[in-house]
Structure 1
Amino acid sequence: MIAKSNFGKIDGKDVFLYTFSNDKMSFSVMQRGATLVSAFVPDRNGEKKDVLLGFDNVSDWAAKSDNQGVIAGPYANRIGGGKFSIDGVEYNLVKNEKGIQTLHGNFEFGNAIWDAEIIDPFTVKFSYFSPDGLNGFPGNVKCDVIYSLVDTAIRMEFYAETDKKTPINPTNHAYFNLRGFDGGDILSHKMKINADKFTVVDINSIPTGENRDVAGTPFDFREFKAIGDEINADCEQLKNTNGYDHNFCVNGEGFRTAAVVFEEESGRMLKVNTDLPGIQFYAGNFLKGVLGKDNKPMNFRTGFCLETQFYPDSPNNPSFPDCFFTPEKSYKSVTEFEFSLL
């Protein structure tokens, strides 16, 4: 079932929260940013806890958020130099990171108030229109994110249409802690990533164009290992990003499992399933103790993100999977956050 409630006001406008629930779990999404606000998931003893970092109201989300749970876009992750070219025409974007590059489309999707429509007892469609030229991106883009509760999975279907050729790459930026949002650091969580290669980045987290074999590096998560095992290794790539904050090139095509994480104390397990080519593993390296839910601090490495995506800076790397869409070629993708127990 779905319950609708008021989550506060932004600029005098009510923002509503939609809570999806069945007999196994529940989660909530608000209109601002089509944001995943909470996910109450049982541990091995049946106790349900909220495993998402975030805030208790929309005002705090607007004032203090590090993108917790938002839909990032229109192009999630980074675009080097804050520009790209299409058919010989250069498009200059708002450079909202370090004054030299673009991050998450200048947070356009995450800051927007999305329209919401309940489709059925377990599905809500969130819709947003991005006008041509906003933040420098070409094209009038209509984007829908359809959230569904499917057994023990949060399913997200992404659709976008444009009237001009443009890069499109929305993602969900949820921060997880499988012990609960107040569960301390995530370094003992065990992770497995279905990827033989990761994307190498420079000191500004912009891809160099190289996708490097994970074998023999701290980026080898092909078998389960703790997030903290090698996060502080003497490795240039980890130093560039203060820990893991990299794209992994997901093996295979079609809808498949990109990553699995479990936490032994609670017994909770998360699978991330997607049809997209990449997944960004971010270990919360820049969380700075901002107070969140229940006035608890979100400290350094107390949450991790697994953001399904086209590779960062794909508009400037023709060897990467094609992220451009046209009036004849619309965008669509599916990602699931699927929960279970050990």
Structure 2
Amino acid sequence: MAELPKLSVRLSGASHPRDCVALAKIAEANGYHAVWFPENAFGRGALPAASACAAATTTIGIGIGVFNPYNRHPTLMAMEIAALDELAQGRVRLGIGSGIAASTERMGLSAARPLAAVRDAITILRAMLKGEEVDYAGELFSARKVKLEWPAPRPDMPLLMAARGEQALALAGKLADGLIISNMCPAEFTQAAVLTMREAARQAQRAVPAEVVQYVPCAVRLDRAEAHALAKREIGEMLASFWSLGACVPSAKAALLCARAISERDFAAAVARLRAGERAADVLDHRFVEAFAIAGTAEDALAQARRYREAGTSELVLTFAGARAEPDMQYLANAARITG
């Protein structure tokens, strides 16, 4: 039997920080590896909830996934993430990506040259965390004789990169400590993405990044049909937006189409029906659930998690579906302890 990836929990940016603290405590008590905090434009920022959870827990990892340099300069990232890691006593990992261009442009900012932006951000951030005085002229972002005013607690804090396109995946292999893969990327995509990242690392003659962190919605119930209905709702809420994104970001569409059991025609038809107001439970069949969610009984979910591990995922970050995540988190954790 294939081993499980590490299991972590994604805490929604729509949730109040106090609710995040309650879930983080439950996740820690049940042996989850980390809690991860997304940061979406115009929602709650990640730092208040992450800081509250860091202060309220002692062992569980704290992941930020992700910051982007367009709306948070790399020097500011260094200040904030080092302070958060100090609060968490060395439990923080940071994900860096280029963000969503449309959101960045709504701020009156240019989202041009995303790979250069991420390269500059990681370069500046890594040097500042090491305590160096940074004098760096980047293609988009620079730092002129900048140094943190106190020693960062971990000069080697893991810096992961969110990536999907071929060039971004290669950059992750050349520069980052790991990879973050977003929702709506099937295991077939993960397998190819990991190969691209690893090959780029080998060509750069550096250690292959060990961490591959993947977001995926999760619905676990004793009743498999109930779990699948929940998963379809979660997928339905994301599918139309990811399909639209694919019209201007080819890598987003290519990732969806890695789900080989679903044709491009079937994707388009499903999106059209969802946009017309049909329920996801009526539109999406088992192929969508198998490709884009962890769903079913706890035993089903663990078998699916092992499939991601075989594809190269080292850590699966689960967004638990439904009104109350606590019992589902406990149900899955109990099954994982029993089966190993």
Structure 3
Amino acid sequence: MSDHIDVVKRAIEFNKPDYLPMEIIDVPHVYNAYHTLDPDTVEFIPGTENFDVLWPCCYSWCHTETGKTPEGEILKEDQFGLKLKTPLDDNSTYVLLEHPLAGRESFEGYEFPNPDDLDPYFQKLGSVIQEKYPDRFISAKIDAGIFLTSQFLFGLEDFLLHIAANPRLAVETYERVADYYKQVVVKFKQAGAHMITVFEDVGGTHGLLIKPDDWRKYFRPTLADFYKFVHDQGMYTGILIDGNSGPILDDLTEVGLDVFSVVDYQATGKEMLTKKLKGKVCINASVDMQHTLPSGTPEQIEKEADELYEAFHSPDGGFMCTAVRWHRPEYPQEQVLAAVQAFNKYRAGV
């Protein structure tokens, strides 16, 4: 019988894991698709039952339903005061409606949420982990991450303007959000997590959303401090960046990062990721969710999985794979199964 937790630790630490660890998000009793799916109705993707890494994905942790639109869409408010709705169209999970600090130049009149309000969620998560998955590695996600949460408070345009014209407010926002999430880290630890992965969505189509030097000056120090806090709790650190992260890959190897997760590697480029990260941090990759997984043939998907393994794996480890089916939208079954089968070729020891 495989020791799932040990094999993941070995992959992260470049200590010769017995096989390629697999992370999944579609986990029964855990996955709720950003509050749009009953976790108890979720079933494993065939072939992933013996997974190693559990991805407890959740946009924020507590949403309060506040009503419905005339069309029947559910209206919600999260713990930060962000207002959103769940569209009737299954192609997306939420639509942002109102940002609590939009148009403001200070925090006057705004109070950050109390992390203890999240205790019911974490108590339930801890119970499920203890009952169902005590032998699996738990890669807890800060989703939305520090940058994205800061952006959500003001709205993208306002936040980017603050970075340019009022950076002190942008930095203070990022720092206060990081302090909030430090308390969430402790709750994840108590629930059974082994790693904290921050969804730090600073990537764009062709580069970062902001100037790389601005990221280094204003946000890198706080991210490094956050990762030190995670390490001090005895957990590994991770990051997931959608879009092109190339300009700051060197920086990420210097801030205390253990695992770099990527679900759209084509945005940055396999060669760039290999050059900058291989052998320095563990890489966790899926078949590209933007391009290949939605419409690729099974043969194309298998070829891509093989290429990812060849590019990122080493005899010492340093590579993990992620298999996803997702929900709203759900990827086609044929492509999902092809990805699972392709990665399972490298999991003979499981």
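Readers should treat all values here as calculations from the given coordinates under stated rules, not as data from a laboratory. As the structure is a computational prediction, the values presented were derived from the model and not from experiment. Cβ atoms are built from the backbone, for glycine too; each structure is taken alone.
For which of the structures 1, 2, 3 does the calculation of helix-only ellipticity at 222 nm (-39500 (n - 2.57) for each DSSP H run of 4 or more, over all residues; to 500) return -11000? Label of the originating structure: 3. Which structure, out of 1, 2, 3, was FRET efficiency 1/(1 + (r/R0)^6) of positions 56 and 304 (r between Cβ atoms, R0 = 25 Å, to 0.05) derived from, given a value of 0.70? Going label by label, the one that fits is 1.
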